[in-house]
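Asks: See the structures that follow.
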Structure 1
Amino acid sequence: MEIILDTCIVQYYLKSETRPLVQAYFERLSEKFNMPMKDFSVSMISKFELLRGAKKILPITEILQRVHKIPVSEEILTLSAFLSSACQNRNGHPIYDDGDCIIGGASFSIPSSYVLTADGDGFPRPFFSEADSFEYSYLKNRKDRSLRFYLLSHNMRELVDGLASHRG
């Protein structure tokens, strides 16, 4: 089993006010699925998204050294394109951003993998379904905030069916 971290999870990990929440959820997953953090992965598209415009590179490279990196292969790009094609609006424009499609494509390329995100809407149903979720509360600038994590599994059959119906 492999858990692919969405870019937003790494971003939340890098922020001091949300790092404890991410660590708590990592611990929850480690206990529930018996997984150490070294079994977590990121797509190389996340590396691009994290480094683009970054003011501090060292914290990003430090966390990226602790996880497995998934190269963006031809297979992943093909699966990502299928996912994007299956999720277009009436005008034929993609509904989901390219980064999430590529991370989703990476999960489709790895059997028994999951995507961990805080953006449940970034990975479309029925192509992804919730395997676990948990919401944490915290204070930011004296205001109550919450952060929900979603562990999503992919459904290849739905992707194939969605693409077939989209293509007519």
Structure 2
Amino acid sequence: MKPENSTPPTVTASAARPTQIVYPEDKLIRAYYNRDPTAKFVPADLGSAHTHHVRAFARRQLEVMRTRRVPEHEALKVVEAEAAAEERSAAEARARGETVARRLTSAHVTPTNYLEQIQEEEELAWQATKAAKALELGARKKRREDAVREHARLAEKNQPIAQTRDDDATKS
């Protein structure tokens, strides 16, 4: 390559990195996820006007800390008690067939142990297969019993004919 045909080096402008946006509840959200890692798997409803339950929990904890002027761990106990009460009222409403708006807890149920979920699904499939085989075995047994009865009925029907033939043969 000739130097006159080469592309000149591009000038890279080194811009300063934008400052990271940090919300006051971010620390509390990280603490929540450290306490309950499975909450990371709860999907956020992007079409909803409501915030994710973890962010609502952290905001409520921050509010308790500010209004009551208590440390983080005491505010956590207060908000956990509120969340437990919300969970109880949701369970009672579910038992009555009603729905309740939730703020601090999630209505979405995530399995805590995927191996247990897989085992439960396999157990259900095994039970269904076992029930199907039992039905098939029962149907085969019924068909066999019906065939034996039919054979016996036909044998009885043909027996007098065979006896008369035997009787005719002994007379001759």
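Throughout, read-outs are computed from the coordinates displayed, never taken from laboratory work. None of these values were measured; they are calculated from a predicted model. Cβ atoms are built from the backbone, for glycine too; each structure is taken alone.
Asks: Figure out for me which of the structures 1, 2 the number 25 belongs to, where relative contact order in percent (Cα under 8 Å, 6 or more apart) was derived from the coordinates. Write down the numbers at each step before the final one.
Replies: Working: 1: 25; 2: 17.
It was calculated from structure 1.
Asks: Still on this model: I have 1.2 for distance in nm of label points 7 Å out along Cα→Cβ at positions 14 and 46, calculated from one of the structures 1, 2. Which structure is it?
Replies: It must be structure 1, since only it matches.
Asks: Using the calculated result 1.7 for distance in nm of label points 7 Å out along Cα→Cβ at positions 6 and 102, pick out the matching structure from 1, 2.
Replies: 1
Asks: 1, 2: which one has distance in nm of label points 7 Å out along Cα→Cβ at positions 22 and 118, as calculated, at 0.8? Display every interim value, and only then the final one.
Replies: Working: 1: 0.8; 2: 4.1.
Corresponding structure: 1.
Asks: Determine which structure produced the value 1.8 for distance in nm of label points 7 Å out along Cα→Cβ at positions 134 and 150, calculated from the coordinates; the candidates are 1, 2. Can you show the working numbers first?
Replies: Working: 1: 1.8; 2: 2.8.
Of the structures listed, the value fits 1.
Asks: Still on this structure, please answer the following. Hey, helix-only ellipticity at 222 nm (-39500 (n - 2.57) for each DSSP H run of 4 or more, over all residues; to 500) derived from one of 1, 2 reads -13500; which structure? Walk me through the numbers on the way to the answer.
Replies: Working: 1: -13500; 2: -22500.
It must be structure 1, since only it matches.
Asks: When Rg/Rh (Cα atoms, Kirkwood Rh) is calculated, the result is 1.55; to which of the structures 1, 2 does this value belong?
Replies: 2
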